[in-house]
Structures are given as structure tokens and as C-alpha cells.
Structure I
Amino acid sequence: MFKSETNIRVRYAETDQMGYVYYGNYAAYYEVARVEALRQMGLSYKMFEDNGIMMPVLNLQCKYLKPARYDDLLTIKTEIRELPSLRLQFYHEVYNEVGVLLNQGEVTLVNIDMKTQRPCKSPAILTETLLPYFNS
């Protein structure tokens, strides 16, 4: 299993009238965490796109447990629990500075061949990079 952590500080513009992080911003937080997780592996979405593969979101699930607030330093823990095939699934947990679990989410991406606009196998470089995390 691959694990990654990313920190994000809540900006004022990301909060609602109650001072809580607006619920729709969690999808953006998940995206930041996914991009950074790939970077930590030495990969990037741009690299996949340059090689003809795009990875749109197929499914997003989000569970709100407690609110995050303006200026909180959030830690987003990201896991890839299985090797990708046609799909790549990310699991996210969002914690505040004192370690309280605020939010949980799952995001499933699907690999799409940009020429055919059809689902395709995961890029070999992604599978090869992740393989050592699953051989334990």
C-alpha cells in the first residue's frame, strides 16, 4: 500500500459564513493531495497526459465528521490500497493540527486513452512505480 501526506492551510476564501471550510472545497483538497502523492512517486498527471492518458474522476465520496476552520493547518493522508488497472482509487483522511479526523473521502479515477476516448489500462510507469509498495 502506498501512503502519502500533504499539508494545506485553510484560506479565508475557502470558508463559509459559519467560518467552516465550505464542503465543496474538500474535492479540491483531495486533488492537491493526489497530485502531491504522484509527485512523491516521481510522477505527474502532466506526464500521463503528454503520453496520451487522461485520468478524469469517475467517482467521489466524501464524509464530513467535524468542521475545518480558517487558518487550520490540515494534513491530508492519502493511500492507494490496490494496484491500478483501468481505475486508480485514492483514499483520503483529513486531520487538523491536533490530529482530529475531520473528513474521509474516496476518489476513483479512470484511465482514458486520449486518442480513442475509451478506457484503457493504467500506464505501465504507474504500475511499475507502485509495485514495490505492494510486494511486502
Structure II
Amino acid sequence: MARHIAAIHVLKGKLGLSDDDYRALLVGLTGQRSAKACTEAQQRQVRDHLQRLAQKLGLAASRPLRPETETSAMERKVWALWHQLHQVGLISNHSAPALNAYVYRQVGVSALRFATPAQLDTLIESLKSWAKRGQERLPQ
């Protein structure tokens, strides 16, 4: 988490944001006035937003915003359950946009990567329940 905060402050300096502008941006993106008060997903969201701004202004080199190695174990569990539901025929579209649409309907965030640990737990339990209901309907 400290890694996100450090990157946020480096980008804030590169962009030349005043403290008031920085706080307004934080409130607009996360509802928090401090990066320390944000969840890890919110910190990542702020970091990615500032990175995109720096890239647009030519102040930072382009780079992938989120390497695959940063996915949490809970996010990987959601993906595994999602693919399992596809393999047994309970869902027809197992793409990332389809999963993100499901995430939005279930927990109200636009993408899996923005889900908090509590929201990820809700998703995992709902997918497990879906799989259980699906197995009950399949002929033995």
C-alpha cells in the first residue's frame, strides 16, 4: 500500500498539483481527503489516474498501468470461479467485460480490479452459490 502512496506523491509533484488541487482530485475520485485513508483499490485508482494525466502531458513515459502480477488472490479466485461456471455451461460469455458487468450488478463497482476485499468476498460467495445451484439442476 505504501508503494501506491509513494507513487501518488511522485506523480503529484511531476504534475505540479497544489495541495488544494490534489485534495479536490482525491475527493472527486475516492471521497477521501487523504491517500492514507483510501483503500488499496482506491489508491491504485488515484495512481492510475495521475499516471494517465502525466502521460497525456508528456511528463511520464507510457507504461502498462497494472501488471498482471498485481492481481490479488481473491481476484484470481473470482476469475477461477467465473471460468468454472463457463466450463460447466452456466454462463456463455466468460470474457472480462462480462465479468465486470456481473461485478457491477453485484457490488456496484465498474471493474473487478476496483473491488474492495469485502466486495471480493461477496463476489466469491455469490459465484460459489451460483455454481452450487447450477450443480443441483444438472442431472446426475
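Computed from the coordinates by the stated procedures, all read-outs in this text should not be read as laboratory data. Since the model is a prediction, treat every value here as computed from it, not as a measurement. Cβ atoms are built from the backbone, for glycine too; each structure is taken alone.
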Report summary line: Rg and Dmax of the Cα atoms in Å gets 18.3, 65 when computed on, of labels I, II, structure II
Query - Per relative contact order in percent (Cα under 8 Å, 6 or more apart), the highest-valued of structures I, II - result: I
Report summary line: If you rank structures I, II by distance in nm of label points 7 Å out along Cα→Cβ at positions 33 and 105, the highest one is II
Requested in this report: Check the numbers for distance in nm of label points 7 Å out along Cα→Cβ at positions 17 and 121 across I, II and tell me which is largest.
Outcome: I
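If helix-only ellipticity at 222 nm (-39500 (n - 2.57) for each DSSP H run of 4 or more, over all residues; to 500) comes out at -7500 when worked out from the coordinates, which of I, II was used?
Values: I: -7500; II: -21500.
Traced to structure I.
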